[in-house]
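Bear in mind these aren't lab numbers, they're just calculated from the coordinates by the rules spelled out. Everything numeric here is computed off the predicted structure, so don't read it as measured data. Cβ atoms are built from the backbone, for glycine too; each structure is taken alone.
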Structure I
Amino acid sequence: MTPHFADTPVLRTERLTLRAPKLADYPVFEAFYMSDRARFIGGPGTKGTAWRGFAHAAGMWALKGCGCFVFTLRDDDTALGMAGPWMPEDWPENEIGYTVWNPDAEGRGYAFEAARAGRDYTYDVLGWTGAVSYIDDGNDRSIALAERLGAWRDDAAPKPDKDDPPVLVYRHPAPEDRP
């Protein structure tokens with residue numbers, strides 16, 4: 001039996017489809033999470049920690065009714081990464097999260113396109129009035145993406161209870177001020 005999130009929206013951008021995670025995405029995530037490329041989200045990890053991380057992402061949809069979308073090319077259902085609303089119980093604020101799992105998808109603007117669509121969804125459908133992105137200090141690519149989305153560093157903002165490595169907070173513009 002393959003569960004399906006029947007009520008999960010599917011978003012489409014010019015080049016991408018954003019949808020709920022599914023089991024077929026796991027091998028791409030596992031390869032990413034077990035590599036050094038995952039160092040800014042708690043990796044590299046083991047098969048066990050990769051599975052728990054993936055299940056956490058899928059479970060957010062089941063438990064909270066929303067979560068990060070897996071993004072793919074419009075004409076190819078292979079997972080490229082994940083972007084959108086992220087709200088673990090111990091996060092001080094709602095987050096716009098994004099990761100690129102497939103190294104061939106880096107540097108093509110897919111994460112920007114997916115994160116912008118995910119942020120629009122959180123504002124326009126979920127009714128969020130603001131969001132942040134928590135970014136490990138030293139993750140220059142993620143910082144550049146946050147800034148491209150119009151976010152700015154907010155050193156006064158509360159941070160998740162983690163300090164290894166230190167995390168920075170990038171505040172996204174309010175719905176009415178987004179680019």
Structure II
Amino acid sequence: MSADVSARLAWPDDGTAIARIQVASWRSTYADLIPATELDAIQPAELAERWSATISSPKEARVRVLVALERAHVRGFTLVHPCYDPDGDQIADGEIGDFVIEREHQRAGHGSRLLQAAIDTLAADNFSRAVWWVDATDDALRGFVTDSGWQADGAHRELATETGASLKQIRLHTSIG
């Protein structure tokens with residue numbers, strides 16, 4: 001018997017599950033960059049409202065949220081949109097903006113299904129290339145992405161935090177289609 005797993009476009013009601021997954025991810029991933037008081041102050045209900053609004057009324061048609069499901073349970077999510085990088089082509093380049101799988105459900109195929117759904121969605125929106133900024137120190141995610149055929153394109157950036165720490169990222173890309 002196979003598991004009931006899938007990936008689909010998110011529904012506004014998925015906002016609560018997406019916010020829960022995102023907050024848990026932030027609290028574990030950014031504990032060294034963001035003070036615990038700030039992480040604890042995040043209001044999941046407000047975040048859920050923002051996700052629901054993004055899903056139901058995106059700022060532009062090619063902004064989409066997808067979810068990975070196990071039965072009716074959301075196990076991960078991704079946000080895809082046009083690439084807004086100064087050196088990007090907003091017509092040809094799509095971007096994976098957020099991509100999070102619940103820690104306890106990683107390595108169960110949800111990431112692969114969600115990534116394929118994201119690429120299919122970007123292709124359906126007529127993008128010919130996809131980019132993805134990943135944490136330079138997240139070897140597991142970078143390995144997953146490069147094993148899926150993505151390559152570094154030489155771009156890198158540092159995002160400053162209020163604590164003075166910085167998050168270093170590298171940009172990966174892949175052709176679509």
For FRET efficiency 1/(1 + (r/R0)^6) of positions 45 and 149 (r between Cβ atoms, R0 = 25 Å, to 0.05) computed as 0.40, the structure of I, II it came from: I
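With Cα Rg over 2.2 N^0.38 Å, for residues 77-116 alone derived from the coordinates and found to be 1.42, which of I, II does the value describe?
II
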Relative contact order in percent (Cα under 8 Å, 6 or more apart) derived as 21 - corresponding label from I, II: II
